[in-house]
Structure 1
């Protein structure tokens, strides 16, 4: 689950991490009022108007504007941003509609750094990454100058060591050029420690501050915020409901979530309906192995009902790109006859206009196959997962 920059900064502030003063705005009037309030409170005539979308690269896409001419100019800038389709390297060519803004105080920036945290699944620890290349996509830094990325791992038993934060500070030469180098190093180390606690306590899967700045006065401040939460921890965080922006989410994925299904939209043309996350991943792999492209990840789970299976089938066919469907079920808790009934119900309700290959194995498999064979639908049976994958690839490729 992703949240907006201003929401992330509100969480930063809760943990004592310094951020610029700012206010969210949902209209041009609110943007003008926020700019006036900031100028009055800070005495600084410069504000920054930032588009709020769930994607990086907003500045390069034209979604971040520095305003030096007062509140009225901030209003004009807000008017140009609200409603625009902001295209960045993360949104794709269609872009994302801007519905929210963040009006923030301007700061005197001396240096821009990168600081990020992510779960390193190979080492089973939280990895902290830092670089002098702030303001640049970390993927670009990793590809072109990987030696500029410093990495430390947090021991799950001992936590982040103070020496690790200081090691990063010295590696970045954080005090270089600062009028108070010792204090700058101390501030940076303190921020790293607090971000580590935040990452763990808030169940994050990704946290980025790009850029983390050092001001001309030598203070370290989080100028940006990007937080992704681990959706598996949703049960521990009822407050996430208030942070979710459904306008930024894929409408079909939201529909699937509300139906209790695990669904992720992909770019291929073969729809997948599978029970179990591991089997779903394997199904996508074997489709690609035989030359096809999966259109989605869809796990109906072990205890899906006929209604959920019907809903899953409909969700797959939401996309006009889907040229065929591969139903791959290994019934343990999930019963094959329930899957078969759902497939038949959905196909009859919405009309099955694309090839459908079904592989069933496990509990009530014979009954499931009988339901499909007597349905009168043009459903192609498969004996094994490989057989099913080959058949759906051939059917969608016109073979």
Structure 2
């Protein structure tokens, strides 16, 4: 029995990147032998075991055979006769098909080291075409390694997979899993670039695909193209280290522009309202978690108003905060403002543009949070007011609080 370090741990060590998870493959052993040695079986679809001391995952060397369309259509075979080379041959990319033995020697039958040096993402074999998830994985690796290119033959193979309908067989949960991981990489736009180039994005998210070729006002968007703008926004968001929900909101915020009638180009009046149902449809298709869905819907619906808020009076600002449910969900409101700031800065040459709206609206929220609504309500009820009348008094007090804040900010010496 021999144990080898495989996959990403070998790749990242060769690249000089931090190694977080280590995958191991055991050759020349049976499940029964591992169980006798104290390993605990955890794999459902294929034999994976936990080491008795380190609790690291160890997989038996295995081969696989395509039996049906889609992600689940595989039959796995593991036995002591399966070699390391056979196991590595079933992997997706050459840079992920390397192993390392106990002595530190690299086993590289598919040129992974060569492709690392050349910065190329290349499939190992034609078996790549049997699993559509590999298209998503490659796109995700492109986002992680943005200076890597996709080998022409791999790009052609992915196009053929899309044309054969393999992408249509992907299960929603796996699509979201890979997209979410790609959104958290260094340059998420590369993931969508790869998916567009092979035709997969039009199948997985036609709402996003529709953004390219849609013009915008050049005085506000020097990049002009809506798809290009959304990618700039997304990469700016990633550069700031913002969480997944904010990045997904950035991806979705302009979906309505892809549905704007051409006679309304390039101003896209009403694109925010058009975008909200598109976000809901996309989230339903991908089974997106509620926190990401809710923030994306909020940002899509309100980002234009949040951008324009510096010109609003106290009453309009209060209505905006209430529509955003800012008092009940202050953290979500703060996240929405982060996405809006990325939207404002995700434009050619405008990456460092000030975005005072975020600080100003958070000051408004703080002023409303500081208002003692219980005292206002008690005072109103002491005057004999009830029901809607009390509610109106509270609203008036909120407006007054915002007016007082605006006056103080306009004339700080008077405070």
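If mean count of other Cβ atoms within 10 Å over residues 263-270 comes out at 19.2 when worked out from the coordinates, which of 1, 2 was used?
1
Can you say which of 1, 2 returns 80, 49, 39 when Cα extents along the principal axes in Å is computed?
Going through each structure in turn, the value belongs to 1.
Identify which of structures 1, 2 gives the largest calculated value of mean count of other Cβ atoms within 10 Å over residues 103-110.
1
Where does the value -11000 come from, among 1, 2, when helix-only ellipticity at 222 nm (-39500 (n - 2.57) for each DSSP H run of 4 or more, over all residues; to 500) is the thing being computed?
Working through the options, I get structure 1.
Comparing structures 1, 2 by distance in nm of label points 7 Å out along Cα→Cβ at positions 7 and 199, which one has the largest value?
Structure 2 comes out on top.
Every read-out reported here was derived from the displayed coordinates using simple, explicitly stated rules and does not represent laboratory data. This structure is a prediction, so every number in the text was calculated from the model and none was measured. Cβ atoms are built from the backbone, for glycine too; each structure is taken alone.
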